[in-house]
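Every number in this text was worked out from the coordinates using simple rules, so none of it is lab data. Note that the coordinates shown come from a computational prediction; the quantities given were computed from them, not determined experimentally. Cβ atoms are built from the backbone, for glycine too; each structure is taken alone.
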Structure P
Amino acid sequence: MYESYINKIEDVGKLRNLKPGTIRTYKNNVRDFLKFINKHPEDLTCEDARDFLLYLKDKGDKSSTLNNKNGSLVFFYKRVLGKLWDDNLVPRAINDYAIPRVLTREEVERLLDATPNLKYKAMFSLMYSSGLRVSEVIHLNYEDISRTNMQIYIRNSKTHSSRYAILSKRALDILTEYWFKCGKPKGILFPNQWTGEYLTPSATGLEMRKSVKKAGLPKDVHSHCLRHSFATHLLEDGVDIRYIQSLLGHRSPKSTEIYLHLSNKTVLGIVSPFDKEEGGALG
């Protein structure tokens, strides 16, 4: 009863040029919703969506998870079923914004030292030194690396736009060592050793967890922390936040402003007004 509608999500998603990962998320979320409600999709109402999200809230799901499910249901109702959606009856949750974890420069070195696999060491180096997302690193091709310009070409990123990222000399050295020792891949830069296809984010995450444990870092350190650390350390080094926004591929400056809250204010030279001397002297 459900699968034909689940398949329609795939078709409509492709027509709207959604990322495969987004389509997969929509399908999984809608499948869970339909199993919970146990009604024919054509009979669904916004009250059903509301009941489902309230169930998840009572179960303890976070606001970000609720909004993820909400977005999937909006897509399903409006784009697949052609039904009206009531934002007042089924509002998005107010997000609880947690400050992302940032590694110190010494912790980044420990993480890389704890990664004996050259392929993943090169990948982690690029994530930190260039501020790349996991999805961007695993989809790199050989021709995306420009030694002449010391740049990395990021094609069709999360925001459906391409950009250039900086290429670090140290990262290039690690990448070159990997390339020569691991078969000189000319297509996919970091192929799966068994299939030759692109690696998956889950495989990369597994290797990251191994390195995190070996390096003695907190368990909540994950791949995206390297991107956060790249941006924060650039800000601490005095790089204009507008350039950081461009390097990260953020469409809105608001996405980049989070790093103002993460950076080391001492390094930035900001002094509390309570510590300022009035008239040049205290007292």
Structure Q
Amino acid sequence: MPVTVISGGTDGMGRALLQARLARGDDIIAIGSNPDKGRAIEALPTRVHFVRADLSSVAETRRVIGIIKERWPAIDALALFANRQAPRRVQTAEGLEQTFALYYLSRYLLCHGLREELDRADHPVIINVAGVGITRGTIHWDDLQLTSRYRMIDAQLQAGRANDLLGVDFAENSGSRSRYVLYHPGFTKSGDLTPLPPLLRMVIRAAAAFARPVEKSIAPIVEWIDHPPTAALTACDRGRPVPLSSPTLDPAAARRLSAVTAELLARLTTPSDE
């Protein structure tokens, strides 16, 4: 049976995709940080395997990769949703800005760490759900961890642009057989708002009346897993193709970020790495 790994699989679009893929007969590995939500999906009378982890930790993400590699020799699809908005700057125990670590670094690690397992599948696909097509935001090359000036929207936009470049570099330089899809679903009625201030939660809930239903937003993902694109890289913004010549998908910037990321991760070792 097909095997699908979902980061952020206990909430929002990740949880909706989990249910849709179960209906297709997949074996699901759902990664999440909330044990209660994990128990809830494991209670489903289906093939769901919950792996609890805080993916803002590089060490935890590496641990998850090890667990998956040990139990599942082949993976058909990797769907990347994990993200959490932080109104104030949060520094992880590893000295990283939380949004950068969770929204970008965990996805980099999962893509590269599970490459061999993906390549053993007949038609592997990676779907990175971020903000492709959006041109706002930039990579703060001189301050990736936003130590000098932090704003929640800047952190989210930087990580979104980093995920754009991750897709470009992975498709061009990883050597993987996996098809890579960058997908921006648009404003969707889903997600956990509890980290946000009460007033902001109220505004978002009011705006949610105009948001896309989660079932509509995940529909293309379900189809991409069933029928991966033929191109090495596909970019889609709310149903519209994004030209791969877009400035936010610049191959030179993608190579630069990949090199910076590899250097950063090389400095973050775990006891098992030593």
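Looking at distance in nm of label points 7 Å out along Cα→Cβ at positions 137 and 169, point out which structure of P, Q has the largest value.
Ranking P, Q on distance in nm of label points 7 Å out along Cα→Cβ at positions 137 and 169, first place is P.
If helix-only ellipticity at 222 nm (-39500 (n - 2.57) for each DSSP H run of 4 or more, over all residues; to 500) is computed to be -15500, which of P, Q is the source?
Value -15500 for helix-only ellipticity at 222 nm (-39500 (n - 2.57) for each DSSP H run of 4 or more, over all residues; to 500) corresponds to P out of P, Q.
Which of P, Q yields 24, 22, 21 for semi-axes √(5λ) of the Cα gyration tensor in Å, as computed?
Label of the source structure: Q.
Here mean count of other Cβ atoms within 10 Å over residues 81-88 has been calculated and equals 11.8, so which of P, Q was it run on?
Only one of P, Q returns 11.8 for mean count of other Cβ atoms within 10 Å over residues 81-88, namely P.
Could you figure out which one of P, Q the value 22.0 for mean count of other Cβ atoms within 10 Å over residues 25-32 was computed from?
Q
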